[in-house]
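The structures considered in this document are given below.
Read the figures in this text as sums done on the coordinates, not as results from a lab. If you're wondering where the values come from, they're calculated on a predicted model, not measured in any experiment. Cβ atoms are built from the backbone, for glycine too; each structure is taken alone.
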Structure I
Amino acid sequence: MLFTDWQAILQPLIEKYKDYKHPLHFKNPYQLVIMVILAAQDSDANINIVCKPFFKTYPDFKSLSITTSNDLLVYFSSVKNYSNKINWILDTASVLKDRTIPKRLDELIKLRGIGRKSANVILRETHQKPEGILVDLHVIRVVPRFGLTSEFKDANKIEKILMEKLPYSMWNDIGMAFSFLGRTICRPTNPKCTICPIHTDCAYFKKITNP
């Protein structure tokens, strides 16, 4: 398909999810950074629960920077890979206790526990200019199913292809829109294809309806 075709085809998807809030219930950029580090390979629902009491005790990076890993076990022992994540957020707190949160992707990914996906989330949710496209596990599943990329498990490879195919004006919203689609409609099994706003152009839908 031509470069401009994808924009026209995918715009209904962006429109459907444009008013959806990010599933992590953060109130400020500090909370967002902590939560995206903790959420890797865990559920957003679990992170929302464990962070409520944590943020009451540690409302900012400065307060977090003077605590220890043992102090945080009571909050995060139910989080997957909690030992590493506790070390990462403590290290991040020591770096950012007297600084503002970076506003560029290359600076964000220098922080421990922050990869491209998390950095793209932070940039989007703090209203910075996009430097990439968010690719999470839902996007990894949905985008190849739709036919935008081949079936890769490598998020960086999928992101690179999306950045090459899609106009910059879509970068900020399309990743989150695909993620919401994967959470709500395009499920791993029994996807609800007929209510998908882009199903008529979907390779998977065409395959199952015209075997």
Structure II
Amino acid sequence: MRQRKSEAVLESARTLFLAKGFDHTTVEEIAEAAHVSKATVYNNFPDKSAVLDALLDRVAVESSQILATVVAPLYGDGDLEDRLARTATALAHGVLRPEVLQLRRLAITESARAPQAVARYFERGPGSALRLLADALRDLHEQGLLDVPDNDRSAAQFAYAAVGPLQDRAILAGETPSAATIERYATGAARDFVAAHRPE
């Protein structure tokens, strides 16, 4: 019962924080949206900041559970450029989902208030994605398919080429890229990456 109420509080907090922001959301509103008493909220979380901490932790865990599917094409067969393009496309579609963008904005806004929670969010979300990509690139390097001796740096470069500009425009300018634009960036990132890291 307590776990169910805690989940309801977190779901309501997620909706309200994204719609109104952390500062403009009250514990009373969270309780009302979750159909629990204010006392129940405080029985599960010491204060509103603790709700934010738990929410970011939960989102980070959710992200880490699905990230492996993003790099799966790199462990498959077929044309390497196509596999990189499919990875870039999957990464972009995941990162550019409206709820993910909203949570990233929230994390940026609240990074000074909840630095440890936001750091955990990064490590389990964006940081985990980069590590998984770096591992896949190291594997391709060891197979002799790519020349990427610094796989961590190469993973960051590839991810930014595929997603970075689109994510920046989505967060800062509110522009949602079309599927065609995502595809263009993904295929371009893959083509340029293979050209830059083709073994001699």
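When mean count of other Cβ atoms within 10 Å over residues 67-74 is calculated for each of the structures I, II, the largest result comes from II.
Can you say which of I, II returns -24500 when helix-only ellipticity at 222 nm (-39500 (n - 2.57) for each DSSP H run of 4 or more, over all residues; to 500) is computed? Derived from the structure labelled II. When distance in nm of label points 7 Å out along Cα→Cβ at positions 35 and 187 is computed for each of I, II, the one that comes out at 4.8 is II. To which of I, II does the computed value -0.52, -0.70, -0.81, -1.08 (log10 I(q)/I(0) by the Debye sum over Cα atoms at q = 0.14, 0.17, 0.19, 0.25 Å⁻¹, for residues 75-138 alone) belong? Working through the options, I get structure II.
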